[in-house]
Structure P
Amino acid sequence: MTRLATMLTLTVLAASAQAAPETFNIDSSHTYPHFTYNHLGFSNQTHTFDKTSGKVVIDRAAKTGSVDVTIDATSVNTGYALFNEHIQAEDYFNTAKYPTITFRSDTMTFKDDQPIGLTGDLTIKGVTKPVTLEITHFLCMPHPMLKVKACGANASTQIKRSDFNMGKNVPYVSDEVTLTLAIEAVKTQTAAP
């Protein structure tokens, strides 16, 4: 192999190493999906889910990425135990039959080197619909306490709950719901050889 060929090979290998995708596991203690809707015209109500798992894979050099999020629908938190039970019933989340909500995306869009959107499939109550989430905040940096690389993001989309067989009390309670993912994720550590 000539010296030029060797240098080109090393350059390609170095570029490939830099462009390798990184995997981050969702930190459930700092990840809070929440949804907002209008209640009878009086106010906009926001409720959270307390248990979330999944992973984020990102290759900023190649400008690609994927997200796989699973939300425990039984962890819905309205701040009122009786209402938690009410919206887990059959007319709404029906958590006895559909205990999880999932969002899976293989399409991450970028502006320069920053992710700005995710397109994928949202599944609620056994119904899957394509959605696009706008990423309004994104940051990766060394975690100051965990001493590993971490990423955080906020992303949101608007859906109609009637599209997911949850249309009870529309239009008195708004059909339109804003779903927001506030995520923090920690880089997966590879085992030493």
Structure Q
Amino acid sequence: MRPGPGEVLHFSEDPTITVFHPHVAATAQQPGAYVWAVDDARCPDYWFPRQCPRAMAWTLPTTTPADRELVLGPGGGERVHAVEYAWLPRLTAVRLFAYRLPAALFRPFGTPVPHAHVATTSVEPLGPPEPVGDLLRLHEAAGIQLRVLPALHAFWSAVTATTLGFSAIRLRNAGRGPDAVPRAGG
């Protein structure tokens, strides 16, 4: 599931959204109310249930061969996503939807490299939400390794000490499983 020309995507488990209104996310680390979306490069970061903790790494032009071998392994492609075993049933059962939004209403967000796109006005989707489908197959079709680990923190610590690009989402939920009571802001 990728955006078309002139589009960004918003992923959600809610298929009933008709207008996206700017809001301050419970986990916001910046001031301001935004509508959040992602471009083609960051879409795979959101091929997960919303609360699912995940750690991701990918090669950069500056990635050393040793770091690539350490994290991706032989023949490991260019990118790896890691989740915990406790989240695997939820990952395979979730009904995730993608909303196509007009990119012209958004601006890149994040430094030094943008990781999202934001709008400061309400945004109507370009059409009804589209089911994303089988998330495991989506990873496979994109050539992304999907690792299932007992815990994420050791993997995350190792990845952040390398020359690969990396990102983590909902890491505060790691070690908790999908049936745990959400933490504040989570």
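The table for this structure:
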{"read-out": "Highest-scoring label, criterion being mean count of other Cβ atoms within 10 Å over residues 62-69, among P, Q", "value": "P"}
{"read-out": "Among P, Q, which structure scores highest (criterion: FRET efficiency 1/(1 + (r/R0)^6) of positions 86 and 126 (r between Cβ atoms, R0 = 25 Å, to 0.05))", "value": "P"}
{"read-out": "Identity of the structure behind 2.9 (criterion: distance in nm of label points 7 Å out along Cα→Cβ at positions 102 and 174, calculated), options P, Q", "value": "P"}
{"read-out": "Which of P, Q yields 34 [relative contact order in percent (Cα under 8 Å, 6 or more apart), calculated]", "value": "Q"}
{"read-out": "Ranking P, Q by distance in nm of label points 7 Å out along Cα→Cβ at positions 118 and 150, the structure that comes out highest", "value": "Q"}
{"read-out": "Value 18.5, calculated as Kirkwood radius over Cα pairs in Å, assigned to which of P, Q", "value": "P"}
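Since every read-out is calculated from the coordinates, none of them should be taken as a lab result. Predicted, not measured: the structure shown is a model, and the values here were computed from it. Cβ atoms are built from the backbone, for glycine too; each structure is taken alone.
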